[in-house]
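Structures follow.
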Structure I
Amino acid sequence: MLSDKYEEANMHLLSFLVNRKKASGSYVAISKPYNYTLNLLGNKGIKTDNIHFIDCLTKSLGSKAINAKNCVFVESPAHLTELGIALHNYFTSSEQKNRFLYIDSISSLLIHNSIDAVLKFVHYVTGKMRVFGFNGMLLSLHEETDKKLIGQLSQFCDKVIHL
């Protein structure tokens, strides 16, 4: 996926899930902080009432985490264990039927973690998604992610879509 089409694809996919399919889910914000993402979604007409956010960026940038009922703040994208715990807590507490997990983005995780750590994390998360009945989208900028990694990640996914 070309970086200039990335945000547009993000917004279309989220709008489809939330506004059209009436799905609820968790948005893992790795590339943009919660406040920015919330405003962006609102400006695009994407309802955020049924979206739980996990923000991996705000604290790492030195900003104070606000008290938000629909957001958990993780120290940094480099803290995969803390992120995994936050996801586990969401998986086990969510009672809706039509649920999704949206990770934005694998490319950003690779800035803060080794390829092996990201692969182990994605394997863990996709397993949890299957156990708890979640649909999931793992986004990555194709031009920034090497082909070997895409091949390895694809073994954890039901489908790979190139935009």
Structure II
Amino acid sequence: MGRHYDGDISGKFWFGVQDSGDAEHFGAYEIERETINTTQTEDDDGNIIYEDEEEEYHSGFIDYCISFDRIDDVKEGIELCKKQMAGNYKTISDFFEGGGNNGYNDEMIIKYYKDTHGIIINEEFLRSNMEIYARLQLGIQILVYFNENPGKDCHFTAEM
């Protein structure tokens, strides 16, 4: 269950936290789909008629590209996420590294903040930081791809 993205980078969008278009924050743009199938029929006079159709699976997906030329935009997007999270990046990372990867809910993270840092946070504050944290993880994944594939654009398909 959940929405996935696959291609040069692959993963799963964070359920209830992350938008399928999150890569647009790092310079991704939608690639127009080309016609996949052409159906050929004849009219009553014997003339051939071509009808373009898209494959059905594409109805719930968007193809994205991030040009390697936009690597500075990716780096700036990552830095913006870190700035927006301030010190919360380390706290949330520590939570997930300490076992939160096996599943979590808002109450677990709120308790973690209180138990480890003596800070009381509310769900709105947490949701905002989790959205940015998920976006940041995607941006880092894109940057790693670019570092491992210099000069190559990053292509992937996102499930809506």
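Taken together, the values in this text are just the output of simple stated rules run on the coordinates, not laboratory data. Because the structure is predicted, anything quoted here is derived from the model rather than measured. Cβ atoms are built from the backbone, for glycine too; each structure is taken alone.
Given a value of 39 for relative contact order in percent (Cα under 8 Å, 6 or more apart), calculated from one of I, II, which structure does it belong to? This figure was derived from II.
When you work out distance in nm of label points 7 Å out along Cα→Cβ at positions 46 and 70 for each of the structures I, II, which one comes out largest?
On the way: I: 1.2; II: 5.2.
The structure with the largest value is II.
Please state which of the structures I, II yields -0.21, -1.21 when log10 I(q)/I(0) by the Debye sum over Cα atoms at q = 0.08, 0.18 Å⁻¹ is computed from it. The read-out comes from structure I.
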